[in-house]
Structure 1
Amino acid sequence: MDFIAIDFEIANEEMDSACSIGLAYVENNQVVKTDYYLIKPPVLRFNERFVAVHGITADDVREEPTFDQVWEKLKDKLENQLLIAHNAQFDMSVLHSCLVKYGLPIPTLRYADSISISTAACRGEGIRQSLKARTARFGVKLEDHHNAGADAIACAELVIASIKAMDESCLADYFKTNKRIAVKLFTELKPQISFSKRRPAPKTTKKFHSVSISEIAATTETFDESHALFGKNVVFTGDLATLDRKAAMQKVVDAGGLVKSGVSGKTNYLVVGVQDKQLVGATGISTKEKKAYELKEKGQDIEVVNEEQFLRLLHDNS
């Protein structure tokens with residue numbers, strides 16, 4: 001196979017709650033086969049916000065196979081292959097979480113993101129990163145959006161269209177021409193912890209008060225070097241709901257981390273809180289977040305985390 005496009009839908013904010021999977025197998029720049037499975041999650045808890053997106057309910061999967069049963073049918077097909085997903089961090093995190101949940105071996109495979117792949121073919125045009133926007137740009141049909149099978153096919157066709165748009169013969173040549181596109185090992189994935197939509201911006205005219213990094217100093221002289229944040233460069237953007245910016249910075253430095261004012265190639269984590277649209281504009285995305293995603297597209301290993309994920313990092317010393 002040239003590559004296999006993959007897409008998951010999940011039942012709730014837990015990344016191991018996969019309720020469907022779609023795959024599109026590409027050979028010689030053509031989709032030659034597809035797979036689609038409904039999956040019974042470990043816990044039949046379907047968040048209504050997620051159901052509103054994909055339409056799958058607990059009743060739909062109650063009698064369906066669990067992930068480990070589906071994986072038994074797929075593992076030999078995916079071993080040593082290149083997987084591509086649209087926003088690969090999400091889908092690879094779901095795959096990783098499901099494997100860990102059922103105690104299954106982590107397979108040997110590589111993965112890449114169709115956002116980065118398609119960006120190389122439309123760089124500078126300001127096209128949004130969503131699958132809907134990118135497929136529209138390249139004339140790819142996106143039918144039954146958020147059906148994992150349909151989205152996997154659309155992802156595959158988007159990659160094929162990007163290859164053709166750049167007059168390359170195959171994806172391997174495309175990667176050689178566009179060396180900034182990251183192709184990563186699945187075994188080196190830093191999985192996303194959970195999925196949650198950002199809280200709506202508070203209805204307030206309160207202006208954000210910046211905190212000088214020079215005000216923050218560690219309150220301890222000994223550090224746990226196994227802590228997730230030890231030696232890591234952390235940047236904040238937006239307001240946090242559970243603690244103020246200064247307190248959050250203090251917790252980072254007390255864990256042995258380094259708080260930085262701006263995003264750079266040395267940034268390990270960007271913590272994204274609720275943004276004030278009066279400051280960042282209608283998109284709700286700050287310049288720090290935009291830069292982080294730009295650097296991620298170029299292959300920099302930067303994790304963009306929300307408040308819940310940041311709090312878990314603070315309290316997870318494993």
Structure 2
Amino acid sequence: MSQRSRSSRAPVPPGLLVVDKPAGMTSHDVVARVRRIMGTRKVGHAGTLDPMATGVLVLGLERATKLLGHLALDTKAYLSTISLGAATTTDDAEGEQLSETDASGVDEEAIHSAIAALTGEIQQVPSSVSAVKVNGKRAYELARQGESVELESRPVTVSRFDLLALRRTETTTELDVLVECSSGTYVRALARDLGEQLGVGGHLGQLRRTRVGPFGLATVRTLEQLEAEPELSMDLDGAVATAFPRIDVTAATARSLTYGQAVTGAGVTGTYGMFDPQGRAVALVRDEGRTAKPALVLTPAG
């Protein structure tokens with residue numbers, strides 16, 4: 001596609017892009033690339049991915065950036081490879097090796113038992129290079145400065161931890177696994193803890209996010225595809241309909257919402273979208289008693 005000059009481009013409509021993040025790029029790198037491709041500075045992301053990771057990264061453009069903080073991205077799914085036989089400083093393949101043990105003969109039943117122990121509601125200590133804040137700074141920032149980082153354990157939910165394949169080398173055992181978990185769960189920490197439970201050490205070899213909230217690989221676009229065809233994955237109306245329960249309202253109710261006024265509630269738990277008779281998302285609302293109050297007006301009056 002020939003790149004049009006910014007001045008000749010049509011205005012970028014608000015909506016979401018679900019990008020297949022490549023390895024080696026930070027989430028901020030992807031945002032910068034999308035800003036250039038789409039010709040707008042108004043791009044934000046909903047949750048980061050480590051540079052080594054690939055897969056689903058949700059971006060908001062224009063007014064849809066305001067939508068990002070309301071998205072219910074509380075469940076995530078990953079395909080990953082765990083390498084048993086070595087622990088690292090970062091709990092992944094990019095860190096310095098801390099220990100090495102012959103893990104080629106780790107018992108498969110012991111692996112299944114250890115995986116079962118890390119499934120369900122568990123206490124997890126985040127990796128020292130996680131984005132958890134310590135005294136106002138990200139843990140990974142302190143770790144990169146050479147400071148010792150000790151994080152407290154916290155409750156997370158690993159709803160699914162399945163062993164898909166097992167491979168053995170002369171000194172290691174590699175596991176391909178599927179993990180479905182709550183937001184705030186670190187798969188690299190699962191790899192570390194699995195290795196510790198088996199007494200051989202472990203780290204994350206590869207990581208691919210296959211789903212975050214309702215957004216999965218079926219809707220992702222690579223940066224190369226986006227370069228060739230710079231279009232949204234879904235417009236603002238489609239994004240709201242995908243991510244939230246939908247309630248259709250009358251024109252009078254929709255007009256009240258455009259002014260930020262409370263309207264009659266629909267009896268829906270949590271945040272939901274109200275749509276006008278033309279099918280446009282007018283606002284995200286939350287019920288408070290019998291009324292619904294706008295949490296975000298998407299189509300303001302005027």
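For which of the structures 1, 2 does the calculation of relative contact order in percent (Cα under 8 Å, 6 or more apart) return 16?
1
Out of 1, 2, which one gives 1.00 for FRET efficiency 1/(1 + (r/R0)^6) of positions 30 and 230 (r between Cβ atoms, R0 = 41 Å, to 0.05) as computed from the coordinates?
Values: 1: 0.30; 2: 1.00.
Derived from 2, not from the others.
Between structures 1, 2, where is volume of the Cα convex hull per residue in Å³ highest? Please list the in-between numbers first.
Working: 1: 144; 2: 166.
Evaluating volume of the Cα convex hull per residue in Å³ on every structure, the highest lands on 2.
Can you spot which of 1, 2 the value -6000 was calculated from, given it is helix-only ellipticity at 222 nm (-39500 (n - 2.57) for each DSSP H run of 4 or more, over all residues; to 500)? Kindly include the intermediate steps, with their values, before the conclusion.
Working: 1: -10000; 2: -6000.
Among 1, 2, the structure yielding -6000 for helix-only ellipticity at 222 nm (-39500 (n - 2.57) for each DSSP H run of 4 or more, over all residues; to 500) is 2.
With Rg/Rh (Cα atoms, Kirkwood Rh), for residues 46-213 alone coming out at 1.02, pick the structure among 1, 2 it was computed from. Before the final figure, lay out the partial values.
Values: 1: 1.02; 2: 0.98.
Of the structures listed, the value fits 1.
Thinking only about FRET efficiency 1/(1 + (r/R0)^6) of positions 70 and 246 (r between Cβ atoms, R0 = 35 Å, to 0.05), which of 1, 2 has the largest value?
Details: 1: 0.15; 2: 1.00.
When FRET efficiency 1/(1 + (r/R0)^6) of positions 70 and 246 (r between Cβ atoms, R0 = 35 Å, to 0.05) is calculated for 1, 2, structure 2 comes out on top.
If you rank structures 1, 2 by distance in nm of label points 7 Å out along Cα→Cβ at positions 166 and 182, which sits at the top with the largest value?
Details: 1: 1.7; 2: 3.0.
Checked 1, 2; max of distance in nm of label points 7 Å out along Cα→Cβ at positions 166 and 182 sits with 2.
Read the figures in this text as sums done on the coordinates, not as results from a lab. The model shown is predicted, which means the values in this text are computed figures rather than measured ones. Cβ atoms are built from the backbone, for glycine too; each structure is taken alone.
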